[in-house]
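Below you'll find a set of structures to go through.
Coordinate-derived values only; no laboratory data. None of the values given here were measured: they were computed from a predicted structure. Cβ atoms are built from the backbone, for glycine too; each structure is taken alone.
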Structure 1
Amino acid sequence: MKIKEIEILTDSIPETENFYSDVLGFKKINTGSGSISYRTGKSVLIFNESDNLKPKYHFAFNIPCNKLTEAFDFISERIDIIKNPDDDFITDFVNWNAKAFYFYDNNRNILEFIVRYDLNNESDKIFNSKSVQSISEIGIVTDEPLKLADSLIKENQLYYFSKGPKRPDFAALGDDNGLIVISNPDRNWYPTNDRAEKHYLKMILEAENKLINIEVIKDFFHKII
């Protein structure tokens, strides 16, 4: 599965533009009245302005699997990295054959750069913002993660992530290229103490050679025709 586009909220377009343009160096592809969008490898990240909602999300980016150290240095020179519960900056997801680190953006969204060794997506170029390959994870929050997961599978021919997890409080759909991670609101987004929150989200996915448009409005989900 591939995440082609996600559309989320921010209370401040100017501050968000400063972070993603000047701090991360992402390529801005569009700006308009109350909206700004960025090219992030093969994906597009869109922010729409909200009015004092303080929206917070978790999303991740795939980077080349041989560039973890370079990516860490690139980000740590610009912003603080979040330590995990083991008092380390790098988390080793053994079951996923992946390693990742985390940091906040200006909105307190929890961003993640992750290397997935099973993708074999090495690069011989020096790491910079253009090295980001795609949005690889987007978090959704709902009271019953498995119920939502089963519904998305049935309606859109999606599938549970073969490497897990699949629990009543947390589940993952997709594969190493793109994952929907579904949490209930009683969990914190790893590796922080920030509770997972329900907020508006729209996404375009590619799975089984077709595009899937899904919109999330708090507890209401529907497929956009």
Structure 2
Amino acid sequence: MDWFAPIDAYCERLGPGLMAEPLNALSNAAFFVAALWAARAAMRRGVEPVIWLLIALVFVIGLGSLAFHTFANRWSALADVLPITLFIYGYLAFALRRFLALGWWKVAAGMLALFAATFAAERIMPPGFLNGSGAYLPALVASVIVSLELLRHGHPAQLNVSLASTTLFLSLIFRTADQILCSAVPIGTHFIWHMLNGLVLALYLEAAIRYGARRAKGPAEKAKRSP
């Protein structure tokens, strides 16, 4: 495999070069802003290392996406996808354990279910389906399921997770539309996916910071809001 083979996947890119996707590259600032905002909030509250790890992953997501939208080749595509995948599975485990207070076996089962759904979706969907956005649908469904469970238990993190799920759905529309609207919108719409996802990740991180402290009791007990 040629790790330096060029990839032309988005409407904005018209040729090779580090700045052939200026909006797609610059819009990654949304991830850095989300991570830095969360880091500031985390320092004020004195959160645990696992939450710092989630914040660090968001920062690395920004670095990986920036690399892909500048170098646009196979190695940078991996740098883009890997931290996103780690965050998806890491946050799901965190939410199941800390928000819903599930045992580790149930957490592992939830992660395995997401992996199986993603694996199946990638093999069932035809090439180029939804401009590649279909791969994110299992993660969206998982986020919605978690938000519904949080609503059922009256957990205050439900608002953040529900807003994040809704914004993720909206952002997937813009990711999908990038190639579809290319002739009408030459700059594409992928940069909007970045900006909305910065908000998605900020909402997830805020929930982790405010409501993700280790608790002894189950999800039926409402987490108290800090002043």
Structure 3
Amino acid sequence: MNIIFLGPPGAGKGTQSQRLAKKYGIAPISTGDMLRAEVKANSEIGKQAQEIMNAGQLVPDSLMVSMIQKRVKADDCKNGFILDGFPRNLEQAKALDKMFSEQNLTLNVVLSLKVDESALADRIAGRFSCAQCGASYNKYFNKPKHEGECDSCGSHEFIHRKDDNRETVLARLETYRNQTAPLLPYYEKKNCLFIIDGTKDINEVGQEIDEVLKKIRIQQG
């Protein structure tokens, strides 16, 4: 099962991606994490990306797609993968379509989390993650079961992104509306888009996603 997650920042894509990864044995792929891993590993792609970023430029779509192409060949992607953070615009979506075609991969479903923008400020300001395994949490509605201890790996180190604050929310939402929202009609025409109510409780959102995936499995055999 190969999945793309869409939704504005703070919608809960990372949380649901991790849940699906554990439940279905598919690999969650965050392009941001993947990029940092390539740079840290000093791979050829990582070197190119680092040089571009050092020059103050954005990593081009072609290089991002190359990283994804390399990543999906890993053993943990044999049962499928979840793309979170890519594509962000129509050009990237078309480049990804080309890669899928060349690699004989199938995009099974695109899940778009729809949320009330006014509620996103609290979500974003409250979220943090495990410094060791990257598990996502939120101090308002998704705290670790044991305070100060990661549910997944037991680490006691957590990270709060500096840009996760109310001041950046409006700008990021505007970017999403202008660049990423046009992907919805694009994937709707491909008959693979499902809109999920992201305002519900985390478990309810998960149940709704599971129902969609169940239907997809039946339809696609």
Requested in this report: Could you figure out which one of 1, 2, 3 the value 17.1 for mean count of other Cβ atoms within 10 Å over residues 143-150 was computed from?
Outcome: 1
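Give the label, chosen from 1, 2, 3, of the structure having the highest value of distance in nm of label points 7 Å out along Cα→Cβ at positions 39 and 95. Before the final figure, lay out the partial values.
On the way: 1: 3.7; 2: 2.5; 3: 1.7.
For this comparison of distance in nm of label points 7 Å out along Cα→Cβ at positions 39 and 95, the top structure is 1.
With helix-only ellipticity at 222 nm (-39500 (n - 2.57) for each DSSP H run of 4 or more, over all residues; to 500) derived from the coordinates and found to be -3000, which of 1, 2, 3 does the value describe?
Working: 1: -3000; 2: -22500; 3: -14500.
Corresponding structure: 1.
Which of 1, 2, 3 yields 1.5 for distance in nm of label points 7 Å out along Cα→Cβ at positions 55 and 87, as computed? Spell out each step's value before the answer.
Values: 1: 3.8; 2: 1.5; 3: 2.5.
Label of the source structure: 2.
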